[in-house]
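Engineer: Take a look at the structures listed below.
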Structure I
Amino acid sequence: MPEFSLDPAHVDWCASLRALAADRLRPLAEKGEPGRVNRPLIAALGELGLLERLFSSGALELCLLRESLASACTEAETALALQGLGAHPVASAGTPAQRARWLPEVVAGRAVAAFALSEPDAGSDAAALALDAAPDGAGSGAGGGWRLTGEKRWISNAPEADFYTVFARTTPGAGARGVTAFLVPADRPGLTGSPLDMLSPHAIGALAFDGVPVGPEDVLGEPDRGFKVAMDTLNLFRPSVGAFAVGMAQAALDAALAHTAGRPAFGGVLADLQAVAHQVAEMATRTEAARLLVYAAAAAYDSGAPDVPRRSAMAKLLATETAQYVVDAAVQLHGARALQRGHLLEHLYREVRAPRIYEGATEVQRSIIAKELYRQHGAAARQTPPHATPTPALDDEEARA
């Protein structure tokens, strides 16, 4: 597929997704309780085959799926994305037994997944996480299991998920290289949770681990290599967070076009005012630029390009910042009516803020981009003639943090 355009099949698929979201999913979303997991909505995503697409599609189709749903029903998009975020480590790094137990339930919309990485003192600096995985009893950690003690916070779908992908420190003082990923069912002894009252309309909570037992059969990937599991997941989902943002930006742009084209003002309509028309043109241009960068990042992921971390970070950075700008501008063009509870833009205004923080804040994305650029510069310098001064390469995992 050309990197900067969609073929007719993709265009038709996106249109059908938008119609499906508006007709079938939005009514279920509207019946949901804010701050709670909407299980009927997740079940519908499974029945419609959309959750299965999380694990059978490439990054580009994942972006198209998230963008299309977001433009018509942000709640459906978020429910789908959180299933993917929580279950992708199982699909990519799980054992055959783990995949057989959980993935069919996730795909069917019967099991709710969650990605438990953030902690009270370890959000953007994921390598600093402190949830302790101490060797269980006399056995070694690798052979006899571990006990998880500590807290996770700001975890989407907590405390209502059926299982959690949990990242814990198995080797103190080892930074990114001492983290292990575990699959932890919600009914494991010692695991409790509580909801957090957040701006976001979906469930977010805290998890407390009081000596929660986990064994070798619960490890995702390899012991002490869980940071790679986390980064592989985020590298896939960061461009699609950008796609979610683009979908919201497009919805706000469409609302602004409709409103300014029909709203009487000064003997004409708002669109007749050059200031308004230029504002809408700027909104459209930024939205399209973000969309193209998201598609390019997804295409790079699907092709196995070496610069995926940089491209993913750029896509999330530009798209989420653009969505914030476009939604805010649309609110301004609508005036007070956009601030009324129940208005589309009031909803988008609340939704659009969080993506600039989760899965790596804007500032973290800039750090990733800079590190990757200097890594490439260092690699190029090492290939220069002897009289040139090379730039030291960054640590491989640090540059992807």
Structure II
Amino acid sequence: MKVLLTIVFLAYLAQMTLNPIIAPLAREVGLAEWQIGVTISTAAIMVVLTSQFWGRRSQSWGRRTVLITALSIATIATAAFAFVSQLGMTAVLGGSALFTLFLLLRGIGFGSAIAAIPPTAQAYIADVTVDEAARVKGMAGVGAVQGIAMVAGAVVGGALAGFGLLTPLVVVPILLGVGLVLVLFVPRREPRHELIADPARIRPADTRVWPFLLAGFGLLTSLGFIQVICGFIIQDRLALDAETTGLATGGVLLAAGIGMVVAQSIIVPRSGWTPPTLLRVGAVIALLGFLILIPDLGLWSIVAGILLIGLGMGIGMPGYTAGPTLLMSREEQGGLAGLIGATNGLTFVVAPTASTALYGLWPPLPVIVGAVVLGLVAVFVFAHSRFRRLPDVAAVDADRLARAAEGTGAGQATLGD
């Protein structure tokens, strides 16, 4: 578990290290705001297309094989992305050729590779935890290392940007390479269970799943609306140059990371809240952050708003990821993890492009849209009947075994349908 979480941390650290410099990098190489938005949306499309594949393969191939494959692709893609960015910054390459390479490397290559990490970790945790409290804590652990990666990525990306925008780009493939080495310490055999040759497929319309998917989609869509334009907001509201923007954006994203870490390493494990309660509390807190961020009140409002958004997302996300696993049998966990990963990616298909386009029309507009989305999520998780008391993991396992004994086949439980 510790090795797996460390690998998750390094993968997300690599991704988060790019965030503080992506906006100034786009302007430095001559790309428009919408072009960098399309690049990030392309990565999200790849996450949508490949997450279910990776989630099911993590149960049939094993975690080790999946991680080696994905991290190898990510390392090569980000190394090539750094080289291409250097060509763009020195005016050797530009225009549509540069944009196409950004799409291929940062979008398709890195996006398809990073899609493997969350489903692999989530399927593993669902596999080895035996009750609701342990599963929520385990999912929060994945979220916590992601939050720590956000903090560290903000610091690393912002600090390295002070040495030039190219420096963070060179460090990213090194981080992924370290993760690739750590995969060697992941056991070849699964610790508690045999591999599953043909993991069950999960439909998005499954009544056990879709309310959680919809709530998570709303949470992450609102986050996507603010994540990409954060650098633009800081640069425009504070009138900063490119390198100072990278440093300042790193500092602001640090606040979001602190909020996520506090939420998922302290509040979630100690509160004992159920997944529905986590979703309700998280949505309301994040909504407050968006409302603070709408008016231009200076640096303090940016930091306070982003901090509350990070705190709210940190509380709500474990509820979204852990909730449906309590309704699934073991054979369904890989498919579910892939479906959650695909949903996460789907939010960033539309949000980055839409937010950058809306920002060009009127800077506060994407923040307002994000607040509206979060308000709808808050109403939904308070009102829908699915967000009531969930059954224990033991109850799902007992139901599955009973069905198997009756000859209906293991792994076909439909508890809650």
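The numbers here are math on the coordinates, done by the rules we state, and not lab data. Remember, predicted model here, so these are calculated numbers, not experimental data. Cβ atoms are built from the backbone, for glycine too; each structure is taken alone.
Engineer: Out of I, II, which one gives -17500 for helix-only ellipticity at 222 nm (-39500 (n - 2.57) for each DSSP H run of 4 or more, over all residues; to 500) as computed from the coordinates?
Structural biologist: Structure I accounts for this read-out.
Engineer: Name the one structure among I, II that FRET efficiency 1/(1 + (r/R0)^6) of positions 202 and 322 (r between Cβ atoms, R0 = 25 Å, to 0.05) of 0.95 was derived from.
Structural biologist: II
Engineer: Match the computed value 0.10 of FRET efficiency 1/(1 + (r/R0)^6) of positions 242 and 274 (r between Cβ atoms, R0 = 30 Å, to 0.05) to one of the structures I, II, and report its label. Display every interim value, and only then the final one.
Structural biologist: Details: I: 0.45; II: 0.10.
The correct label is II.
Engineer: Where does the value 29 come from, among I, II, when percent of Cα pairs over 23 Å apart, for residues 210-313 alone is the thing being computed? Don't skip to the end; give the middle numbers.
Structural biologist: Values: I: 53; II: 29.
Matching structure: II.
Engineer: Taking 1.3 as the value of distance in nm of label points 7 Å out along Cα→Cβ at positions 74 and 178 derived from one of the structures shown (I, II), identify that structure.
Structural biologist: Checking each candidate, the match is II.
Engineer: Turning to a different aspect of this structure: Taking 52 as the value of percent of Cα pairs over 17 Å apart, for residues 218-257 alone derived from one of the structures shown (I, II), identify that structure.
Structural biologist: Working: I: 52; II: 30.
Attributed to the structure labelled I.
Engineer: Work out which structure the value 18.0, 57 belongs to, where Rg and Dmax of the Cα atoms in Å, for residues 90-161 alone was derived from one of I, II.
Structural biologist: II
Engineer: While we're looking at this one, here's another question. Assuming 1.7 is distance in nm of label points 7 Å out along Cα→Cβ at positions 282 and 330 as calculated from a single structure, say which of I, II it is.
Structural biologist: Only structure I yields this read-out.
Engineer: Here's another thing I want to ask about it. Can you spot which of I, II the value 15 was calculated from, given it is relative contact order in percent (Cα under 8 Å, 6 or more apart)?
Structural biologist: I
Engineer: Okay, next question. Consider the structures I, II: one of them gives 22.1, 83 for Rg and Dmax of the Cα atoms in Å as calculated from the coordinates. Say which.
Structural biologist: I
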